[in-house]
Structure P
Amino acid sequence: MVDTERLTWPVRRRGDFLRIVSYIILATALIFIVDAITPLGVVVWVLYLIPLFLTVYLSWKYAPVLMTGIFILLMAVSLFLSPRDIPLGYAIIDRVFFALILVIASFFIKDYVASVEEIAANEERYRSLIEWLPEGVVVCKGDRIAYLNPAGKRLLGIENEKGETEITGMIEPDMRGLFRERLSQAALGARSDMGAIRLVRHDGGEVTVMMSLGSIFWENRNAVQIVMRAASTG
């Protein structure tokens with residue numbers, strides 16, 4: 001089963017979701033009150049950009065569009081509540097121009113959030129797939145194991161997928177130099193295969209495996225993915 005605790009938002013809702021919503025509501029209310037009591041010529045309404053950009057941290061891609069509609073409505077209301085120090089026509093032009101800026105910004109934010117949602121969903125599907133693979137899948141950050149699927153845990157005799165285990169230390173001594181070289185090449189984007197590599201399992205046993213190494217983007221940084229298959233003894 002996929003461990004969604006490692007997934008980024010919006011697959012897993014942020015723990016501070018309600019706090020972000022509170023910030024948006026408070027900021028919006030404060031800006032509206034200040035805008036309503038200050039003269040029309042004071043461009044307090046530009047501050048609506050602050051709660052608009054806070055919607056990036058919510059888990060709903062339509063939040064910036066919805067909030068933009070609310071901001072425009074509040075700007076229209078405060079237009080008639082604010083003391084007039086400039087002609088009403090000029091004030092309307094200013095607010096219409098800024099409303100267009102809000103709309104454009106909201107669609108940029110919506111597209112950004114949608115792309116993050118797609119990346120997170122793809123990551124969830126990928127994790128679900130490798131959890132069920134019969135081959136061992138190891139993700140290494142540098143020389144240390146960052147992730148092991150269940151088959152990889154059984155193959156290497158490791159219970160905890162994250163820790164201080166160095167993958168190179170499990171390789172037979174004669175092959176460590178070559179393995180480090182292939183690991184460095186994979187980190188730079190190269191793909192390579194290694195056959196009949198003897199590993200010392202974490203529990204002290206030995207296993208001979210075939211390896212395929214390649215680069216992967218894991219938890220916001222480059223890493224190396226190693227697919228391992230037990231070598232046939234026949």
Structure Q
Amino acid sequence: MLKLSSLASSDTTQRRNTISAKTLVELREAIVTTRIKPGEGLSETDVAQALGISRTPVREAFARLFEEGLIEISPQKGTRVSLIDMARVNEATFIRSTLESAVIARSRTIPPVTVLDELDMLIRRQERARDDNDMVALHRADMEFHSTLMSAFGMARAWTACQHIVADMIRVQFLVGLRPDHVEAILKEHCGIVASVRSGDFTTAAELMTAHVGSIDLDQNDLREENGHYFQSPEIRL
């Protein structure tokens with residue numbers, strides 16, 4: 001049974017494009033957080049019923065997700081969630097680490113204190129999510145942390161561009177799960193980045209960001225053994 005949040009609204013003036021946008025966001029998050037597993041079949045009818053909406057916004061969301069490579073649509077096999085492509089994971093890691101570190105390195109102005117305090121607050125949210133063993137909440141706070149940081153340097157659209165290439169990277173992280181050592185490393189790295197930005201040491205902050213985004217540390221043997229059927233190739237290379 002699909003685990004999706006209802007989008008039904010009693011507001012008859014709700015614009016259809018708003019429902020379509022929410023449908024896309026809900027489906028994308030369900031896929032990237034592996035609530036809907038790689039290879040799992042999808043139908044417009046089932047999704048529409050789960051969300052409490054008509055099939056039209058679901059069809060529109062499917063089209064967008066197909067363009068992003070998150071689902072496959074075949075007349076013979078129907079619609080299913082795409083398997084994870086490790087080549088795309090590698091590309092996303094490279095692009096994100098290069099882009100985000102470059103944004104920081106080129107800066108000459110420390111963001112306002114209110115923004116830095118907001119980044120600290122987002123780290124606290126990640127700590128609470130860790131304590132609650134809530135990986136989805138941790139993911140959301142993590143993404144908001146990076147989005148806020150890029151916006152602070154006037155590069156909000158750079159982060160938006162990243163969202164179209166990171167899905168497989170995030171799906172791998174959710175398959176690995178909330179490993180305590182990995183979560184602690186993320187929190188420590190975020191704290192170090194904020195501290196360096198706060199002090200105006202953008203070179204160090206950029207170096208920390210490069211290492212942070214590029215530090216996907218997986219036990220590949222365990223991943224192959226436990227989740228190999230979720231990947232396009234039996235060989236998982238980083």
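Quick note: the coordinates plus some simple rules give every number you see, no bench work behind them. Everything quoted here is computed from the prediction, not taken from an experiment. Cβ atoms are built from the backbone, for glycine too; each structure is taken alone.
With mean count of other Cβ atoms within 10 Å over residues 24-31 as the yardstick, tell me which of P, Q scores highest. Numbers along the way, then the final one.
Values: P: 15.9; Q: 19.2.
Result for mean count of other Cβ atoms within 10 Å over residues 24-31 over P, Q: largest is Q.
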- Item | Entry that produces 27.2, 91 once Rg and Dmax of the Cα atoms in Å is calculated, selected from P, Q | P
- Message: If helix-only ellipticity at 222 nm (-39500 (n - 2.57) for each DSSP H run of 4 or more, over all residues; to 500) computes to -16000, which of P, Q did it come from?
- Response: P
- Please state which of the structures P, Q yields 0.10 when FRET efficiency 1/(1 + (r/R0)^6) of positions 112 and 192 (r between Cβ atoms, R0 = 25 Å, to 0.05) is computed from it. P
- relative contact order in percent (Cα under 8 Å, 6 or more apart) - highest-scoring structure of P, Q: Q
